[in-house]
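There are structures below to look over.
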Structure P
Amino acid sequence: MALVVEKHFLLYGHGGAYNHGAEAIIITTVELLRKLSPGCRVTLSTHFIEQDRELNLPVDEYCVRDSVYAELDKQSETKGLYNPQIYKQTIDVITKNTICLSVGGDNYCYPNWQRYAYIHQEALERGAVSLLWSCSIEPSAITPEMLAVLNSHHLITARESITYNALRDLEIDRVLLSPDIAFALGQQETPLPENFLPQNTVALNISPLLIRQETKPGLVLANMQMLADYLMNETDMNMVLIPHVTMPMDNDCEVLAQIKFTDASRVWRAPANLSAKQYKYIIAKCRFGVFARTHAAIAAYSCGVPCLALGYSVKAQGIAADVGMSDHVVPVGQICAVDTLKKLFIKMAGREEAIKTELRNRLVAYGETLMGAFHGIF
């Protein structure tokens, strides 16, 4: 009798499920893998295993980084010196039968991309298949060193056309354009308070990461405050504040708490301990959204909810363009006056029905692309 070897997938580059965009990527990726390869085994390499266990990520086993060597790396002037020790558990699970997926989304947009390149190179050394998965890459950040690493992947799935076109222009052939895998995320019902008005509530999200990119200190918060005042004083819509990332070093709750309201009865601060599927359920019930976090915007787009995306990188602009929402994404550098967001929100609200129609039309083809593109890869 022939020995049947189960397929083994290693997902790495995951920073922890308190980033609910990262959580959404893991959930939808694992669901896809199990659909295409029933009975497969999935290992997740993570920086914060306690977060992932709390949110019950659907993987079979974990491997973690070595925190002692990770701290030494922070103190070292030679970045990457301790990678073999930091990621030993991850490297040790890779065999020639492993299919490795770098799942961080925009990991190659940041200076620490080399740590994931190290895992990728080790995978190649062991004869494994290595994919860069559902990614965005800032074209101007692609150095010759990065280009060589990108070219050595067996496949890159680019989640938006800016990244895809940039890689094709650089003559990378093994690249597939496919929507962010998190578009396929389902919803999980969660209790809604009495002051949540279905289809007449605006979801608001703001992040410390966005604020760190602002052109003038305090300008982003001042814009959100003016927008909140407008919604409170000049509309009948209520508001829900969505903390889509609650990492200790990057917690949306801290900045959302700074927005003040004259009538607290019209505002719900959504709990900080919900899952990505529960936040998507809330967003799907809203009339509009204004989001700094890209995956909160993805939740809205995929449910046909018009939203304004506050971008700080190529991913927000590329994803918005691909769903016909280019007019409703604003790079943080273009927030130059205190009423910028208010004006853009009013413009978006004036196109409510047109936007809903556009999203419905785009999402039909989007869903077909998302599920159809990966057949045959695994």
Structure Q
Amino acid sequence: MGRHRGRPPTVSNMPISLRQFLFLIATDQRQGFLANILKAFLWLLSWAYYLGLSCILLGYRAGLFRKHKLPRPVISVGNITWGGVGKTPFVIWLVEKLKAQNLKPVILTRGYRAQNSHGEKISDEAKMLEDVLKDVPVLVGKNRAASARQFLKTQRADVFILDDGFQHWRLYRDMDIVLIDTTNPWGNQQLLPRGILREPLSSLRRAQAVILTKTDLGQENIAPIKNCLIELCTTNSYHSAIGKEKVNNKISSNLLVAETVHKAVSLEDIRNASTLELSSLKNKRIASLCSIGNPKSFEATLKNLGAQVIKSFVFMDHHTYTNDEIEEIVQECLKENISTIVTTQKDAVKLACLADIFNERINIFCLHIDISFVQREDEFLERIQHIIRP
């Protein structure tokens, strides 16, 4: 299966942080003697992570740790890797479908919080969900069961959507949906922190539905991913990516595997919320700016729209932008005669308060993305409907 290697998460001529450097080591984007020593150290940490993870899961299976069950159905949307699978657009798609059936969904999210330039603690993903789904409650908090119960004391909910919930074992869910990015499904097939896997691949046995994302960009990996899932479905043991332990919990034979694509729908000026046609990017010299888990797919989307991506400014996922960083980005663009910067919806949330720093000769747009099913959409929605209205 092909491995996806994105650009290093750095801005031109700017030093990288220790976190960024370790990410480059963990994802095999740095080579050499020192890199190999650090990889060996990270591999040992991965074993410690695996042992801790195994103890937690064993505790839940043995009933030592309590699982909280809500009085409403819970649908978890998560992933088995760190970042970049397209989870937020999928949550938006799912919520819109539920609303179309006259249901009231409520989103539960931990809300990864970063401090912006004004010292405020914000969650970029939660803020994006609130901006797009204006009439849908987004409950942010580490204890998602408590958040849901508190909400139900005064308001109604038909179903809770557990955002980034595959590893949130303390809350019982009626359906586990796992998203897999076909452009980079497993990384280097190592657990954190040596790779990007949050759990061994054998953990996919817990899922009732697997959604393959960005299948137009990762077509060569679709068949290997499905072969892996077939092996999980049809064998009583599976060798995980780390170690050679055997897992005896056979995955349900009715696992639904669906394919989706990310579709660009519009451009929005983050200064005044005006919109532009996507055709305005055709043959235009631009710079891309993002701090997401899979920046390479964002750049590929821009190129597929006909844009000439002259420079790519890539930061770590959930990065908090500073005034100095934006000023340097503007200067580099002006040197290259670039008048347009395109960013993601998630990044636009954090850049809105810095919009005035962009030189008046630089336009800053965010690209709006929708998710679209290639096949099995109706079957997937039928399963959702059965859970909510059995």
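No lab work stands behind these numbers, since they all come straight from the coordinates. Because the structure is predicted, anything quoted here is derived from the model rather than measured. Cβ atoms are built from the backbone, for glycine too; each structure is taken alone.
Thinking of P, Q, which structure, once distance in nm of label points 7 Å out along Cα→Cβ at positions 297 and 329 is computed, gives back 2.1?
Details: P: 0.5; Q: 2.1.
The structure behind it is Q.
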Comparison of P, Q - label where relative contact order in percent (Cα under 8 Å, 6 or more apart) is highest: Q
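Given 23.2 as the derived value for mean count of other Cβ atoms within 10 Å over residues 209-216, which of the supplied structures P, Q does it correspond to? Could the numbers behind the result be given before it?
Details: P: 15.8; Q: 23.2.
Structure Q accounts for this read-out.
Starting from the value 0.60: which structure in P, Q was FRET efficiency 1/(1 + (r/R0)^6) of positions 281 and 361 (r between Cβ atoms, R0 = 25 Å, to 0.05) calculated from?
Values: P: 0.60; Q: 0.90.
The read-out was computed on structure P.
With Cα extents along the principal axes in Å, for residues 153-232 alone derived from the coordinates and found to be 49, 29, 21, which of P, Q does the value describe? Before the final figure, lay out the partial values.
On the way: P: 51, 39, 18; Q: 49, 29, 21.
Of the options listed, only Q reproduces it.
One of P, Q was used to compute Cα extents along the principal axes in Å, for residues 49-104 alone, and the result was 37, 31, 18. Which label is that? Let's see the in-between values first.
Numbers: P: 37, 31, 18; Q: 42, 32, 9.
Checking each candidate, the match is P.
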With P(r) over Cα pairs in 10 Å bins from 0, in percent derived as 5, 24, 33, 24, 11, 3, 0, 0, matching label from P, Q: P
